[in-house]
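Colleague: Listed next: structures, encoded as structure tokens.
What follows is calculated from the coordinates using simple rules that are stated; it is not laboratory data. Everything quoted here is computed from the prediction, not taken from an experiment.
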Structure P
Amino acid sequence: MLTLELTLEEARILMQMLEACISDMRMQISNTDNIRYKAMLKERKATLERILQTLHEQMPLPLAE
């Protein structure tokens, strides 16, 4: 297992980038006819989604106003 320390700003940027990448991958998956390539993309997308979920879980909750 690898541990990475990020500032809140770095984590937010990483989350935004992951969300954009996941969105792009959805289009790429739907436009791909090669079954093996599609399977590889789906696996990568699932991995990115797990990373994003972990980041969401680790982010501190915003302070209530």
Structure Q
Amino acid sequence: MLCAQCEESARGVCRFCGRGVCATHHAAMPFIITVFGDDPPRSIVVGGTLWCQVCRPQPEPIAMPELA
């Protein structure tokens, strides 16, 4: 697999979009595994997951009424 930005050999895969990332073009971003509870909601988060810096994980949920 090659890096999506420079086509060097990838060292990992972006957790958010699946692009290959090399040692130069990777960054770390927290990844929420699950959300539970309701007062207040809590989450289980993995810090330092690989991120390609190309995709843009959204900070807020996106409504998808077509899936209802």
Structure R
Amino acid sequence: MLEIFKNEEDASARNSYIDNLMLSGLGVIQYELQYGNVLLRFDADFDPAQVDEYDVAMKIILGIND
């Protein structure tokens, strides 16, 4: 799921909220990648290698150089 926020702070707040849900023991398991005001979320059906592939693609799309 791709979420786009007005600013990076809002995206970070959403990311933190999801992290807290995962830590709460409610069974929420996701991978999250944040690029400024963009939050990209993956459910647990994705494996880490797949998430890495999306990470590389998003960085290319957004023009982010590591």
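Colleague: With helix-only ellipticity at 222 nm (-39500 (n - 2.57) for each DSSP H run of 4 or more, over all residues; to 500) derived from the coordinates and found to be 0, which of P, Q, R does the value describe? It would help to have the intermediate numbers written out before the result.
Modeller: Numbers: P: -25500; Q: 0; R: -15500.
It must be structure Q, since only it matches.
Colleague: Determine which structure produced the value 46, 29, 16 for Cα extents along the principal axes in Å, calculated from the coordinates; the candidates are P, Q, R. Each step should come with its number before you reach the end.
Modeller: Numbers: P: 48, 30, 15; Q: 46, 29, 16; R: 36, 28, 18.
Of the options listed, only Q reproduces it.
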